[in-house]
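Each reported figure results from applying straightforward, stated rules to the coordinates on display, with no laboratory input. Since this is a predicted model, take the numbers as computed values, not measurements. Cβ atoms are built from the backbone, for glycine too; each structure is taken alone.
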Structure 1
Amino acid sequence: MTAVDGRAENGAALLEVADLTAHHGQLRALDATSLRVYPGEVYAIIGANGAGKSTLLRTIAGLHQPTTGSVRFDGADVTRLRPERRARQGIVLVPEGRRLFGSLSVEENLKVGATYARPGPWTIERVYETFDWMRQRHNQRAAQLSGGEQQTVAIGRALVANPRVLLLDEVSLGLAPVVVQRIYGMLPAILATGLTVLLVEQDVSQALRVASRIHCLLEGRTTLESRPADVTAEQVEAAYFGLAGAARPPGGGSES
């Protein structure tokens, strides 16, 4: 799958993070991070372990409170809203590690996702149509599924909430490359229903293939923000590892 750019150049951002700083105890996980995600985009956050990627997604979803800064969604400040209220407005997270209920069946896990569902095209039946293997195994316990199958159920659980922005945290973690390709191959069908995707990915090559924009974090700070076509491999490497002389592409600098 190649990068898809659904960004409305002259429109308003659907999701805006401004000067977001977040801590884990005394550790500063995010340092004045800013970004804008436009409707229809696949916006990828890249960076090494400990860069603050998951903290950023969890803060956007309302699972982690920032120290300073703000999160705005569709023009409204949602910084202090609880996670379930954000889900009802359309911000839904697929967490790192999937976090399924292992003792529940596939269908029961999907029903959990529908708890805070908005009106929209995604239903459990629509998920079964999209991921056809689930229908035959809807009564199977989630703990008995393979890692790739569990990841697919986690995505389906998020989709039945009918999000406007789908937050995907490390969907490829611990999965075989062929499974990763299969999961990312779902993105066109997901985007076709009007979703916007903000994803965290350690696999830089995968992020560059699917994203309309990439945003690199290093120790909680923005080191690069650009369209994949406007950045070189050397610039990405310098931003990822914090190498001296990292250059930002023209017009592609960080919004931090």
Structure 2
Amino acid sequence: MAKITETDRHTYHEKVKTYVSMTRALLKTEKDLVQEAKKNAAGAPLIKLTLTDEMLNLASNYMAVNGVSQVLLRVKNEEALNDARKSLYKAVIYLEEVVSNLIDVPFSDYEDKLKLIDSFNQDQRYEMIRKMGFAIDILEQAYGDNSKWRWTFVDLEGRFAATAKNIIDLKSVYVNSSPESPYYDSTVYHLRLIKKLLAQSADRYREKYELSTGQMLDFKTGISFLGALRRLHIVLAESEESDSIKKKLAIWKTKLDTDLKKQEEAKKRT
């Protein structure tokens, strides 16, 4: 690795001054909005959607600082990446507080929450989800394949997948899926993305279970995501896809039962 000169450091600090100022401003905005949400219970859900967006902006800001570091200093800025990761978690948490973090449940279990953000239309919902997904992908790439945070991203992506599902109004999907609807494009693309995210999270949690933790909770969470995907196919009257996921679920549940029995037998022997 080439030596970092004082000139390099000076150039770097000059380049990131704008980002440092933006970071301070965004953190102040977050603080102000949190206080506003506490004072205004009725408007809190919409305020938290704004908080979600601001935290995505903050994460992007931190990732930009890392980009400058890589270009000028030829090293990753781990502190900036970690701050970006924390900001993304905040964004997901704020969104969970609005639409819930429920996975394999009927729409009726969280429908009332969506009524509180009715003015936040389908186009805006899809754009927020796209923005969040893009930020998570960019951060994961910035850390690299061998990052110690590899398995942490499984949880972040899973929570993101759940909110991506929960923010769409399934009762409006039929109407909005018509080419005549002004929300046709965002609805179709949003549904396509949800299916991809749910399937991906299911596979990633099983991978985490088998290659990292060995914790049954991870496998069960993967099964929950498969269940959520099947539930969505049923709502959309996609019987072929639903049947396919049903078969996959049966195989996974059999594997889970087998592994549970092996664990119980191992405990008895100790």
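What to note about this one:
- When helix-only ellipticity at 222 nm (-39500 (n - 2.57) for each DSSP H run of 4 or more, over all residues; to 500) is computed for each of 1, 2, the one that comes out at -8000 is 1.
- Test item: Rg and Dmax of the Cα atoms in Å calculated as 21.3, 65, pick one of 1, 2: 2
- Origin of the value 14, where relative contact order in percent (Cα under 8 Å, 6 or more apart) was derived from one of 1, 2: 2
- Label whose coordinates, when FRET efficiency 1/(1 + (r/R0)^6) of positions 136 and 208 (r between Cβ atoms, R0 = 25 Å, to 0.05) is calculated, return 0.95 (choices 1, 2): 2
- Structure (1, 2) behind the derived value -0.54, -0.79, -0.96 of log10 I(q)/I(0) by the Debye sum over Cα atoms at q = 0.13, 0.16, 0.18 Å⁻¹, for residues 56-183 alone: 1
- Computing FRET efficiency 1/(1 + (r/R0)^6) of positions 168 and 232 (r between Cβ atoms, R0 = 30 Å, to 0.05) across structures 1, 2 gives 0.70 for structure 1.
- Which entry (1, 2) yields the derived value 4.1 for distance in nm of label points 7 Å out along Cα→Cβ at positions 88 and 224: 1
- Among 1, 2, which structure scores highest (criterion: mean count of other Cβ atoms within 10 Å over residues 152-159): 1
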